[in-house]
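Novice: Some structures are shown below for you to check.
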Structure P
Amino acid sequence: MMKKAFLITLTLVFGLQAVISQELAKTREGGKFGYVNKKAEFVISPKYKKANNFADGVALVLEGKKWGYINPDGQWLLEPQFSKAKDFNSGVAIVLKEKEWIYIDKKGKELAYSDAEKIYPFKNGVAFVRSEDMVGLMNPEGQVIVKPAYKVIKGFQNGYARFANQSGQWGIIDNKGNVVIKPEYTSIGNYVNGVARAEKGEDVYGIVKDNSFNKVDGATKLWDFRSGGKYTIARKDDKIGFIDKEGKWVIEPQFVKAKSFKNGYAGVYDGNKWGFIDTNGKVIIDYKYNDVDYFAENGLAPVKIDDWGFVNIKGELVIEAKYGITSGSFGFLSGRVAEKGFVDGLARVKYNKKWGFLKSDGKLLGDKWFENAEPFMKIK
């Protein structure tokens, strides 16, 4: 009996893991959208005129002239009934019903959260609330956690957003309503890795860490840190170098252009061609490409000769340069920006006007091309 119970428990655990780890990509075939798994097999057949990526565990799709929401198994969560609708986030969505935007939960029940003339969708677990010219924040329970008192709150990224007070000074706020960086800067960048780039006064650039401003000596422009990165790009005297999270120069300005470090390497431009450096500033792949992108965890990076291919950290072209890797005119209905190159072992590429996914060995996933394809999204 104990053995049987143990087997049942294992089955439930592995079944739960399968649901949690599921990833689907929106693709188009025959002019209609559907969703494929990581074998390039359709798990939801291409039958929708328009569709969004999965968000908050469900996807917004258009059937006929109405929008509805489907589950990852393709079954309806809410059947098509809305003239317009937005993605779910934190269990709440806004939909247009009878010419009025309203909040609903995943059962389709209207939530009496706001009687404002204009309501805003939830993103990163919060929604904007407005009163006259001021903006605040509301949580998914409908509670106003920040009263409308700010001039501007920008879109949230990874739980943080830039905001300006009534005097036009900028700071950082989190999605719980806490002020992380006080509003005392002329401008501020996104809050990443516990820091933000900022401008204090006029043309004084630095890094804000623990609410302390560290001026970057001689800097005339700073860029945001990448998630997980310990260095970011900075400009001085028309040359590009790199600084750390303390605002100290770690690679002296010497490049015409550069891209952030990722997985230990960064693309740099000498005014003619692109190459790669390591974190010591040493050129490890010579300047010979028309463009480059970031190294992925599998040790491969996109490089452009005439078209795009992939090199390893030795600079060897291991996947032929014959692909496109940008989104082109397809765009992303969810508003997310697609990463180029390999993500979780797959690279989304274009070839002969079709889209597909390359594996690290250069082989095509499922030996299948699609009219369009978006990156795989984890179903949460």
Structure Q
Amino acid sequence: MDTESHHLSFLDILRLSLRIFKTKLARTLLTILGMSVGIGTVLFLISLGYGLQYILIGKLVTTEDSLITLEASYPAESSLNIPKNKIDDISKMPGVVEISPEAEYSGEAKNGGLTGLVVVKAVNSNYFRLSGTTPDIGTVFQEEEPGAVVSNQAAKLLNFNPDATSLDKKISLILTPEDNSASSSQITINEPLSIKGIINDDNQAPYMFIPMSIVPVQPTFFKSVLAKAKDINTVSSVKDELIGQGFVISAKIDLVNQAQKVMNIITTILGVFGIAALIVSAIGMFNTMIVGFLERIYEVGVMKSLGATNSDVKRLFLMESFVMGFLGGAGGIAIGIGGGQLMNLILSVVSVRLGGKPLTLFITPIWFVIMTLVSSSLIGIISGFWPARRAAYLSPKEAFVRK
């Protein structure tokens, strides 16, 4: 008879491999648990690395346009402002597709009889998109719907609560130019402004943004200008040209690149610790498979005496190690993601109770989950390869003699 006819089917191999859960239940479960803990540790640490990276870069880049936008200003020690003709020159640069100048004033903001001194920044509505500035509460103003976006410090100064209850409240403004132009007289904003949004910023003096279009006397000098490059490839050339004109440049893409490098290092370090735990788990599984082979030498001899081929025996051992590796990976994914979600829940509850927003610190990418499951299965197969090979080439006579 053709020996190929004695080959066990895939389902037969799978059924036989699952017997380890009956014959060696405790050992098998402990092996799977050990591997799950190792893989769960890897997933937990990598999720932490990705979460930190997402939070950091998400803080730096809140809009797509802000990534390719440069902020140009003269050095602070020079006390120079940018004249309007220079703003026009920047807008005509080959690599620049959009600009947004910022004029700065000393402002007297009034809420009824209460007056507070604030820094007033007059900008166009595209400033928020180009700079990536977004209110924590409310929204930005539009040209057709003027209003003010204030810092939480400015809101407190005017006796407003820095929360949603202050939205649409009215304030009056008197501006004093802070440039070196001939005109230094006060400018009164004719209509009271509604508060459209609030920015939480405890690191700067009270400030607010207002539409440049509502300032009766349009500025001729500006504190800074945002210049959006044509694309990410032209950012560098625009930056070099502006630096050549004496400007100090702040570019979010530089911050993002630096943050990316730092986070890659952190993620790598976390990954090394996780992989060390995974290697320990793989060694434990390899030891289990070796012990299992030594305990089943007689069983292998009986299987071969009944007609099982070397290939059948080898596939049986590999299937057992694959099943344990796969289940270890699935358990590790459950432990890693579950632990991360639990930490997210705890951190969010603490953050909300302290007056902040819900916090998501652990983020697990789907591709990494799939890779983890595939890798754990491969580790299982690799761990079982040597015991499977020994079992495959063990003769029935040798098996019975050893027994």
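Novice: To test your reading of the models, identify which of P, Q gives 2.4 for distance in nm of label points 7 Å out along Cα→Cβ at positions 54 and 302 when calculated.
Specialist: The read-out comes from structure P.
Novice: Next question. For which of the structures P, Q does the calculation of log10 I(q)/I(0) by the Debye sum over Cα atoms at q = 0.10, 0.12, 0.13 Å⁻¹ return -0.83, -1.12, -1.23?
Specialist: Here the read-out was taken from P.
Novice: To test your reading of the models, identify which of P, Q gives 28 for relative contact order in percent (Cα under 8 Å, 6 or more apart) when calculated.
Specialist: Source structure: Q.
Novice: Using the calculated result -1500 for helix-only ellipticity at 222 nm (-39500 (n - 2.57) for each DSSP H run of 4 or more, over all residues; to 500), pick out the matching structure from P, Q.
Specialist: Derived from P, not from the others.
Novice: For which of P, Q does FRET efficiency 1/(1 + (r/R0)^6) of positions 102 and 222 (r between Cβ atoms, R0 = 30 Å, to 0.05), calculated from the coordinates, equal 1.00?
Specialist: Source structure: Q.
Every number in this text was worked out from the coordinates using simple rules, so none of it is lab data. For clarity, every value in this text was computed on a predicted model and none was experimentally measured. Cβ atoms are built from the backbone, for glycine too; each structure is taken alone.
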